[in-house]
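Pasting the structures here.
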Structure 1
């Protein structure tokens, strides 16, 4: 059920069918799906979140607009063109979908993934989403999904030169990373460590062994790409 929801949404997003007018370029797509949300007719009272939209802050937010939807509640932050560059959709079922488009936006036809900012923005967004679920009294387990859409030909831009590290372009247009299964909220205490498998996979898709933003002990921000 979780995988079906994810796959259906990715197909929609790949065709730029979004709940708000959005940038038409590559996208970072985060899905947080509680086990309870897969139950038929499971609904949460999300009013407490709708009264304080800042609780539901998009990835890399710069000002927030909000609106109700048929399925739940939406916040987004706009690009200078007036299109949303990042949004979060909280479903009444407890599912959270966060989509970000500016981090992967091409600059002068350079298609790059900024190796540090990419990971940092996702890590920084997570505490708010976890708190939203706690506020709604959503029970664990929870499954996390991260997908990159429209990234064929993108290359990882390193923060500094690393001996022997020569990133190669991504071969897949849609990069579906492995799910992360969370059995208890305590696992969110060290979010960077929890999310490391995703970042390692992205670096591997670019021809490298692992994310060098981590040191050998799994500490983010202490790796070779950071010093």
Structure 2
């Protein structure tokens, strides 16, 4: 079976038509010990989108060519939890938050790599969180659908996803500015997902790809209302 992180990256890359693949994703991942070494060496200039579970995307600008060194920190306990409660076998209240965290961080990695590879405008943190909120809903709905044998999700399953991804509102971040950004991104992602559900299936993938490739200001102008 393909590693879960690779399956997620491929799903996101196909959905958004990124034109660049990060598989195998394992070459970017560090656990607790690797993270301690990076931080101790003070080589990390930026930490992107620190989630409540501790997972985060680590960036270090390189001097030549405007390129970046990238690492994805996944805490050991997060990985162990998802190995025990693999969302490909079951998705429930006990593993949905951990799985959503993993999807969020893989989405950050895929989104950042695609923007960097194509020389697009700099990503904002609000844009990354907004994008990840949309991706979390789509990916978890996809996995729930597979577990249900491919049938459309029922009202109870959709309510389960909406509650855990958008309405539960458990913010571990003490910084009020960061919390406000998370709240804005969650609101924007929910609005986008709700609008997407009203559109014909043939239009949804085109809209998702336009959303992905749009800049921060284009997203606000075209997708925020």
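Couple of notes before you dig in:
- Each of 1, 2 could give FRET efficiency 1/(1 + (r/R0)^6) of positions 104 and 216 (r between Cβ atoms, R0 = 35 Å, to 0.05), but the derived value 1.00 comes from 2.
- Read-out volume of the Cα convex hull per residue in Å³, computed value 133, structure in 1, 2: 2
- For distance in nm of label points 7 Å out along Cα→Cβ at positions 40 and 128, the highest value in the series 1, 2 is held by structure 1.
- Structure responsible for -18000, with helix-only ellipticity at 222 nm (-39500 (n - 2.57) for each DSSP H run of 4 or more, over all residues; to 500) calculated and labels 1, 2 on offer: 2
- Ranked by Kirkwood radius over Cα pairs in Å, for residues 136-199 alone, structures 1, 2 are topped by 1, which has the highest value.
- Among 1, 2, structure where Cα extents along the principal axes in Å, for residues 56-191 alone as derived comes to 50, 30, 29: 2
Laboratory data are not the source of any read-out in this text; all were calculated from the coordinates shown. Remember, it's a predicted structure, so these values are computed and weren't measured experimentally. Cβ atoms are built from the backbone, for glycine too; each structure is taken alone.
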